[in-house]
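Listed next: structures, encoded as structure tokens.
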Structure P
């Protein structure tokens, strides 16, 4: 099934925001003092980032291709798998998703900064 560009961009936005919230959230949980996971170690971060990539892949992979990273989008464009006209919109929504995801994470961990 082929989805419209708008639907794919929304999926990329949400996937990138979720990846940033889970991945950076695991880092914040380990590194910030006063959190429940404070000083729990690198394995928590590694598993957190693994989940941060896997969860959006399962959620949006069939919709948008699960790029969730501008470097991946550019690589696919160079390989000819993504039309050049879609590269800039993908990258813009990925940046916007990352900013929104990090802002939400900041609000969640604000007392620990």
Structure Q
């Protein structure tokens, strides 16, 4: 969990490089947290549902900049242009393509 918080602290670092292990661990933990929050959204109690939805929204907004910074650092490490992160704006295919590029191992 320490590595996850370290990446969140590097939210304004767009120039360095992120290695494969750092990127894959962050994506795995981040996806797990998002899945848990979305599963908690199926609670039937109206107040609990509002609280979970608010926490989920704040979490997604709060971690969007660190995620973009990590993707750009990983693209730098792979040798691709950081402008390629704009491909992730295409709903499904763009994000899948961006993950495919970033999950390539580098020597």
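Structure notes:
- Which of P, Q leads on relative contact order in percent (Cα under 8 Å, 6 or more apart), largest value: P
- Origin of the derived value 1.02 (Rg/Rh (Cα atoms, Kirkwood Rh); candidates P, Q): Q
- Per volume of the Cα convex hull per residue in Å³, for residues 3-58 alone, the highest-valued of structures P, Q: Q
- helix-only ellipticity at 222 nm (-39500 (n - 2.57) for each DSSP H run of 4 or more, over all residues; to 500) from the coordinates reads -26500; which among P, Q: P
- Per distance in nm of label points 7 Å out along Cα→Cβ at positions 11 and 91, the highest-valued of structures P, Q: Q
- Taking distance in nm of label points 7 Å out along Cα→Cβ at positions 43 and 75 as the criterion, the largest value within structures P, Q is that of Q.
Coordinate-derived values only; no laboratory data. Keep in mind that this is a model prediction, so the values were computed, not measured. Cβ atoms are built from the backbone, for glycine too; each structure is taken alone.
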